[in-house]
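I've put the structures underneath this note.
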Structure 1
Amino acid sequence: MPYFFSPRPLQMGAELILEGEDAAHLLKSRRMRAGETFAVQDPSGARFLAQLTRSPREGAWMRVLAPVAPPPLPGRRLTLLLAAAKDKAVETALQKAAELGVAEICLVATRFSALTQRELAAPRSRARWERILREACKQCDRQFPPPLRIEAGLAAALNGCSGAVLRVALHPDARESLAAALAGAAPDSAAVLVGPEGGLASEESSLAAEAGFRPVSLGRLVLRAETAAIAACAVLLFSGGPSP
């Protein structure tokens, strides 16, 4: 079930009030009443079943009842390297990658990226993207959001994935499909590079190949960057991988 967040540590039997946006969501959007139960998580990641103990007019007072185990992430650790596309495209890709269970996300400025290095590094942009990741985790019941790296250059982004067993880069002209790259293999870690809608420059594709990224295709249809990222992550996380 979707959970709510408490900024205070939780322990069984404690009674405390939930505040801020989570309290408003609980009382106004979900319209919970005294006696109803819900999941709540504290900053350490400890999650509990809690019960609303008072009338909503008095605020979101809750009693912590019992620990709840969060669902496990997919068994394969996946890093998504995403060239900075337009704002909405980046937001969609981040949201869905977090929901699917991607372990780490790296936004990188490439030659044909829609966002400049300055826009990519802006604190306001990072704050917005991290908020999207947190909200996605609450929606899909994930315990923690994936770490978000932001790199000004592709070389640094690629170097951060040197430990991934399987490394692939989406390319529309690749002879090998992503499914074929996974056939007969069950790597416990992988990294996927998704370029912008203009594609990677030839020197960037060469750089990726030198870093061990195999060019693969998702098919002959032309996909938007965010669609390609979501599709590739789904295939890599749920096709022939180790169990969580």
Structure 2
Amino acid sequence: MSFNIYGLLVGIAAVVALLLIEKKGKSVGFEFKHYIFDLLTIFSFSIFSARLWHVITDFGLYQDDLFSTLYFWNGGMSILGAILGCFIAVLLLSKIENYEFLKLLDLIVFGLPFAQSIGRWGNYFNQELYGWETNLPWGIMINGVKHHPLFLYESLLTFTFGIYIWFFCKKERIGKGKIFLVYLSFYSFVRFLLDFLRIEKTMINEWLGINQLVLVFIFLVSLSFLLKREEKIEG
């Protein structure tokens, strides 16, 4: 059951994201030259990188059965890996199809948060991505114990961010790379905080997980670039 639901949600998330990206692109005069090829490139790189990141950071789960690293439909897709995959795909497409790199990068943000919001519900059906025990009424039951539903927190926060960007971001801002940097700053900060509640994570010390260390780096770099671009535009 979880196999079908998880796979279905990943597929729906990808389709929704790509349709939203295409729709927003058309509204600012951007059209994919080879629609199917371009969208499949973004989707393929995102899925592959999402799985690879998870396997690398949680290799202990697979070291006794390496073939299980291929079974991505059973769960284990890193959002950080998906973002990296999107970035690489956009970079390649901008070279192959002669697209405006920063414009396509910004357009990705109009679909990616919604894909995250939908895809995170696959964690619910697989009973993964939950936090410490809680007595809160919205806690989810795992083996008879209530836990923080981290998948729900992230789903709601990314959906809210997506709504804000979609309806309140001015079209003239698309193409400067700032929207993508805002998204990276927002998501890395949110995910860093949520991971303190997370139980299943690979730790580097008593308090921090491996992904949290990466998230701090992403936040600082994206915020730094964002501030520099603000200064450049104002100057």
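Bear in mind these aren't lab numbers, they're just calculated from the coordinates by the rules spelled out. Everything quoted here is computed from the prediction, not taken from an experiment. Cβ atoms are built from the backbone, for glycine too; each structure is taken alone.
When mean count of other Cβ atoms within 10 Å over residues 93-100 is calculated for each of 1, 2, the greatest value falls to 1.
Can you spot which of 1, 2 the value 21.0 was calculated from, given it is mean count of other Cβ atoms within 10 Å over residues 165-172? Could the numbers behind the result be given before it?
Details: 1: 21.0; 2: 11.5.
So the calculation was done on 1.
Looking at Kirkwood radius over Cα pairs in Å over structures 1, 2, structure 1 comes out largest.
Taking mean count of other Cβ atoms within 10 Å over residues 133-140 as the quantity of interest, name the structure among 1, 2 where it is greatest. Can you show the working numbers first?
Details: 1: 17.1; 2: 11.8.
Largest value of mean count of other Cβ atoms within 10 Å over residues 133-140: 1.
If P(r) over Cα pairs in 5 Å bins from 0, in percent, for residues 45-172 alone is calculated from each of 1, 2, which structure is the one that comes out at 2, 10, 17, 18, 16, 13, 8, 6, 5, 4, 2, 0?
1
Could you tell me which structure in 1, 2 was used to calculate mean count of other Cβ atoms within 10 Å over residues 13-20 as 19.5? Checking each candidate, the match is 2.
Thinking of 1, 2, which structure, once helix-only ellipticity at 222 nm (-39500 (n - 2.57) for each DSSP H run of 4 or more, over all residues; to 500) is computed, gives back -21000? Write out the running numbers ahead of the final one.
Details: 1: -9000; 2: -21000.
The value was obtained from structure 2.
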